[in-house]
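A.B. asks: Next up: some structures, all given as structure tokens.
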Structure P
Amino acid sequence: MDNKLCFDLLSELPVINSALRNIDEFNKTWLSLERIKQERILKELKSLSTIQSIGSSTRIEGSELSDEEVKNLIENLNINQLTSRDTQEIAGYNEVLELIFENHKHILISESYIRQLHGLLLKYSDKDTRHKGCYKSLSNKVVAKYLGGSEKIIFNTTEPYLVETEIQTLLEWTNKNLSKKEIHPLIVIAAFVYEFLSIHPFQDGSGRLSRLLTSLLLLKKEYFFIRYISFEYVIEARKKEYYQNLMECQKNRYSKNENIARWVIFFLDCVEDMIFRLQAKLNDAQINAHNNFDINARQKKIMALFNEDSALSISDIWTKLNINRDTLKKDLAFLVRENCIERKGSGRGTWYEITKS
């Protein structure tokens, strides 16, 4: 793997380093931001992200169910009614994603765990009973599937007799470099995903599993914001680029010219895309929380004042609304606790601002 990471230092590293810096700076901010965000906002974001992840990842592989249909299926899950391949794949993906979110610390990056995750992924798939958790026995290809049933072969993958050796080599390299910390973890993860897709170790489900393993690795390296924004959704939105970059790097596979810089740059750009989308969703959620929050009529009048003035003191609010001062103080304390407004200053110099982002 190391030879595939020999980037052109002049043309590639500045772009890569800039992306790594942006992602890590946001991640540091997120670790503190997550602690102060309203629980209901985070819960809504996580729920939406989960639905989008399941819907997008299965659609990339040919499913035609919308996010709304996925949501209804998950909320009313009945394993006895999983009669179609689409619903079976969605139920399996949901189970593995939930397992990763809850147990990422304890899931090792090992052959046995990857096989177990594959078995769970195909748990409800009648067609895949014989090869759940087993490496492929027949040659396969990475195929782009489109609505309407059309397909396009992107590239050939590792031959079955080489899969076990190449997977073992990949896992050894990945675990070693994530532990040594000489290569940035995001580059290690990007390389892992590329190699896993190139090997395509299972007869079916390798693409879906690669995206689940991406989430697992990012969580293990404490990029916790990915629980609230869907990586799979970004990949689906950029599906053409996704396949183009894989195909461009893969065309020189098994030669000294194989270089995955283009894929790494694309992968990091997708993570930055996730951050941009998450920031936008946070802003929207905060606005909705201010507009729809379950507060009484008096507190809504207080919040409405902040649409006119960005900073208000108790006297400002009292003068405009003529609310009993003790009641006003209790209302303001409540709105601060609920993260609707922020208290600034102290004593007689205290003022309040609407919570940003």
Structure Q
Amino acid sequence: MAKIDAFFKLMCEQGASDLHLVSGQQPIIRLHGEMERIKYKVLENDELKAMLYEIAPEIKTKQFEETGDVDFGYEIPGMARFRANFFNQKNGCAAVFRQIPSKILSAEELGLAPILTQAAMYRKGLVLITGPTGSGKSTTLAAIMDFANKHRRDHIITVEDPIEFVHTSAGCLVNHREVGRHTRSFAAALRGALRQDPDIILVGEMRDLETIRLAVEAAATGHLVFGTLHTISAAKTVDRVIEVFPHEEQSQIRNTLSTSLKLVVAQNLFKRVDKKGRCAALEIMVCTSAISNLIRDNKTFQIPSIIQTGKKQGMCALDDAIMDLLNKRWIAPEEAFDKCIDKTKFLPLLKTVPDDYFG
């Protein structure tokens, strides 16, 4: 048992999402969204480095020594998997570990809208799950993949950095590939995937032009592609995909995206006030003919109004999702106000107006 495993055991017992180990600091966990110090001594650089290197593959420690940053996955059988990131900072080395539960929560357990499980059954197209770091994108995506795995008879390829949720092949054959271990890059894995007879391709992060280009092409040529982006709304997601391309290619990518994009889910996590834990508010954009036309005609600024009136098609505006959580008394008005789009809608619900609000 590695020395660091004691911290992971504490994480799991407490229900913490993240563990921060930093030279010159006490260990810290993130519990229900808030940082809490662990009663332990201040970590010295050499001691922490030895602790971290005990669990890192040799190729990853070498990469860390060369670049100062590295990502990889670490698993304690029977407990959980962890996504690890090592980095250097002013006082020495540091690391952040995100807990990835061994049990994949189902769409029903997460309370996902029916349109998300319907997306798992699409035959082709692009589905994007977006949101800030730590907003639960991986958990939502894992539930959708779990539904596909149980209800389809197809081939699923996942490409991640590192592998997070592990799906045991059920109705589908599932192959997990990790960037840096099983393939050189997301783009290289996507190029290879097209020769590996996939039905569903999961791209852990669409972070550069080449990866986005290949994902859109795969979706346009008859594959079902799921991907994630760090964007805050459905409209911003469409803009992000288009704007990553050179100006002379943007008209063409708008046309391709207008027919291949099927669904965008933009989500935010909120701290629950009725009990311990967190909950998600999801903005859902279904790519109807009206949305497709706006994408093709470069009028994405009109997308929010279509989402607002598209409830019959399964759409939901972020502010409506937040208001629903607020009406259930699951979240605080202050956090709702902080993360909403239209501040004026939530302003009357606050006891005091924030000092930094200039509406």
Structure R
Amino acid sequence: MITIGITGQSGFIGTHLYNFLGLKKDEVTRIPFRDEFFSDHEKLKEFVKQCDVIVHLAAMNRHNDPQAIYDTNIRLVRQLLQALDDTGSKPHILFASSTQEERDNLYGKSKLEGRKMLTEWANKNQTLFTGFIIPNVFGPFGNPYYNSVVATFCHQLTHNEEPKIEIDGQLKLIYVGELVQEIWKAIHYQFSLAECRINHTSEIKVTDILGKLSAYKEQYFDNGMFPELNDRFDTNLFNTFRCYIDIGNHYPVRLKLNTDDRGTFVETIKTQLGGQISFSTTKPGITRGNHFHTRKIERFAVIKGKARIQLRRIGTSEVLNFDLDGNEPSYVDMPIWYTHNITNTGNEELYTIFWINEFFNPDDQDTYYEEV
């Protein structure tokens, strides 16, 4: 069992890495980190003493004063090294630097100098060090106007704001889930390299990103249709987009009832994706689910009976409750990294239609059980 701590655990990459490591329960013990540890040297020392591996992600990315960015990031590295020296700890250090190292700005300079400081410390103490140089990262739960232009566009499109392109550059991107996999490989295989360049997995112009996201807004957000997703990048971008929807106000989405003297006809799912549609009945009081996915796209549509659908984002405590009634057929879509369930709350059998974008594969289920 390996103990791993993440400075900047509550940040964008840190949250994804922490949750990913939570799936490795047989191999990893996570050592919790809080931002205030950098304001309390004793707590920082206690943290580093417990860690076989430390992933140093804590950093300032944006500020009105570039000098504040530089000073903060260098200070955080120095504080971490001081705590290591004071406790005699020699963990495997992994450091998140950026391709901004190559540019003439104080953020890039702080990352380059921080990586050099950690390299020197690791060489002096004969311990492992991995200095990642990372391209632009995008993915769910990033902060708009801070982490990436993708996060900003997603937020704007789902909150009735008008996106604007300041510079239509060519972006080299990596999805946060792909980056986390690279970090895990370096931990698992004890990979040590002072300058470890992470390759981007996609390259696209800013206008093309906005074009794709605008299509998702029109097709999915406004009209409930799953769009065509041609490759892994499209799927990752769509899953990112979905996570910026205000779930509590958006769901459940009511379906249109087409009724005549023969009965009622309801269109439950429109998709350009294919995938698998399933049907289930559930007895009163029974709950299905209590699991989450990290990549799958899924819809629950209630067509008869009464149900409560619950969602909770992994790593948080807030539970979202949606009450659905087959007399007014409606659906709720499951965002990735949200554990979810459905309970029959009525007195008759519940009829539910489930759609998911992948056929079930027992060797790669992407289904992780956790109570809502």
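A.B. asks: Of the structures labelled P, Q, R, which one yields 58, 58, 41 when Cα extents along the principal axes in Å is computed from its coordinates?
C.D. replies: Q
A.B. asks: Now for a different question. Figure out for me which of the structures P, Q, R the number 0.50 belongs to, where FRET efficiency 1/(1 + (r/R0)^6) of positions 108 and 268 (r between Cβ atoms, R0 = 25 Å, to 0.05) was derived from the coordinates.
C.D. replies: Going label by label, the one that fits is P.
Read the figures in this text as sums done on the coordinates, not as results from a lab. Being a predicted model, the structure only gives us computed values, none of them experimental. Cβ atoms are built from the backbone, for glycine too; each structure is taken alone.
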